Structure 1
Amino acid sequence: MTLLVLGAVGAMVFVLPFVGLLVRAPWSALPELLTDDIAADALRLSLISSLASTAVAAILGLPLAWVLARVEFPGRGLARGLVLLPLVLPPVVGGTALLFALGRRGLVGEPLADVTGLVLPFSTLGVIVATTFVSMPFLVITVEGALRNLDGRHEDAAETLGASPWRVLWRVTLPMIRPSIVAGLALTWARALGEFGATITFAGNLQDRTQTLPLAIFVGLESDRDAAIAMSLVMIAIALIVIMALRRRWWQEL
């Protein structure tokens with residue numbers, strides 16, 4: 001009985017905040033609030049930046065996961081820790097690190113700007129960089145886990161039959177871990193869509209340029225609370241759909 005009561009109280013910790021939001025939501029005005037210029041611009045930018053971040057994560061994260069899972073090299077544990085560090089760091093710390101590395105006066109940002117004229121902070125590209133930094137670890141950890149747990153007999157059999165390493169990768173390995181790749185990409189996209197701290201620290205909060213949906217919600221809490229609630233409901237709905245769709249696959253991989 002005691003465990004049941006404590007479990008119910010624990011559940012209420014998660015349920016009550018969302019119930020409060022649902023009760024306060026201006027349901028009749030939702031269409032108008034979500035088609036407002038600020039909300040529409042923020043949603044558009046969030047979709048563009050999150051999809052771009054997911055694409056970058058796929059291009060860079062899949063090879064990185066394979067290296068961490070299959071290649072033995074000195075310092076692999078440290079490398080894995082650094083890759084997963086954004087999962088536990090406060091996002092604002094990640095944004096600060098990006099600023100001093102890729103900012104206009106940053107370690108890499110300054111020579112990059114001098115040579116190409118490209119300045120990442122306070123730009124849409126900066127938003128993509130920030131969201132990629134905090135979201136790509138979800139893809140890496142999911143795919144790496146799948147590769148480490150993969151039964152290698154199928155790959156060995158393909159190699160024995162004369163398949164090249166690339167052919168084994170594309171025709172055997174990747175199809176066998178496809179569900180994990182899909183799950184990792186979906187989680188990466190959802191995390192990128194909801195990113196706040198690194199984005200506002202590194203890219204700022206400029207409407208139609210760097211103001212994503214979470215940043216618009218933050219501003220709306222001070223100027224238009226109903227709009228902030230409406231945008232929050234959109235983010236909750238998206239996150240809940242992703243979690244429910246991937247629940248079984250996520251827990252199996254972990």
Structure 2
Amino acid sequence: MRLVPHPALHLLFESLAYLVGFAIYRHLRKSRGDLLDEQQRWQIIAAAAVGALLGSRALGLLEQSPLPQFHWSWQLLLAPGGKTIVGGLLGGWLAVELVKALSGIRSRTGDLFAVPLCIGIAVGRIGCFLAGLADDTYGTPTNLPWGVDFGDGISRHPTQLYEIIFLLALAALLSRWSARPHRNGVIFRAFMAAYLAFRFAIDFIKPQPQVHGLNWIQWACLAALAVIAIAAWRNRAPRGNTVTVGSRA
């Protein structure tokens with residue numbers, strides 16, 4: 001398959017991703033309820049947005065840093081690229097936990113965001129796919145029949161499409177899970193663990209610069225997965241206890 005790249009569509013689908021994700025979040029909040037009041041909710045959303053922006057930029061620049069042409073002073077201030085979804089998720093998560101600690105919010109606040117994030121990221125990846133080589137999210141060369149020529153005459157893994165399929169399947173699984181009895185917070189942690197594990201695996205077929213055998217996104221995924229595993233072990237429910245019913249945030 002040969003793709004005619006349309007880099008201008010990337011911004012369109014990125015904007016659409018935010019709109020679709022937020023619309024799904026609002027629908028879920030109205031239908032399932034929320035544990036936060038209005039002020040707390042907007043504190044969480046604002047913290048997630050700022051943290052995601054900073055985290056996305058920080059990890060994106062770190063990912064590019066092994067390249068010979070990379071210069072921190074220029075890239076940090078002027079370069080338009082250098083963003084990554086993994087950095088955005090981790091930065092937003094860290095910022096939310098910090099704001100919750102400062103505001104005294106003790107409830108789990110992530111479950112309502114899990115499915116919207118799946119769908120939003122999937123929509124954004126359509127733009128990444130249509131952007132072709134300009135987006136740097138394509139895969140390594142392949143002889144598989146579904147390989148895509150992004151404009152340079154080389155058939156490559158359409159890793160963006162792999163991610164879209166994975167995210168849609170994950171959204172369906174999490175949606176069904178959230179309708180059943182579960183502990184608050186487990187849906188979001190499951191989303192994070194699943195997506196980070198997927199990104200760790202899929203990045204092996206992306207031509208990204210590596211540091212000690214892995215790229216910086218993979219190292220970030222491993223670190224975050226370790227944190228999630230430790231937190232899950234420490235917060236595991238004692239045997240015989242009843243889990244929380246419902247799918248509130």
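One of 1, 2 was used to calculate Kirkwood radius over Cα pairs in Å, giving 20.3; which?
Details: 1: 20.3; 2: 19.2.
Structure 1 accounts for this read-out.
If distance in nm of label points 7 Å out along Cα→Cβ at positions 31 and 63 is computed to be 4.9, which of 1, 2 is the source? All intermediate terms of the calculation are to be shown ahead of the outcome.
On the way: 1: 4.9; 2: 3.2.
Traced to structure 1.
For the read-out Kirkwood radius over Cα pairs in Å, for residues 119-174 alone, a value of 11.6 was computed from one structure; give its label from 1, 2. Before the final figure, lay out each step's value.
Values: 1: 13.9; 2: 11.6.
It traces back to 2.
1, 2: which one has helix-only ellipticity at 222 nm (-39500 (n - 2.57) for each DSSP H run of 4 or more, over all residues; to 500), as calculated, at -24500? Don't jump to the answer; show the numbers that get you there.
On the way: 1: -24500; 2: -21000.
Label of the originating structure: 1.
Values quoted throughout were computed directly from the atomic coordinates according to the rules given, and no laboratory measurement underlies them. Note that the coordinates shown come from a computational prediction; the quantities given were computed from them, not determined experimentally. Cβ atoms are built from the backbone, for glycine too; each structure is taken alone.
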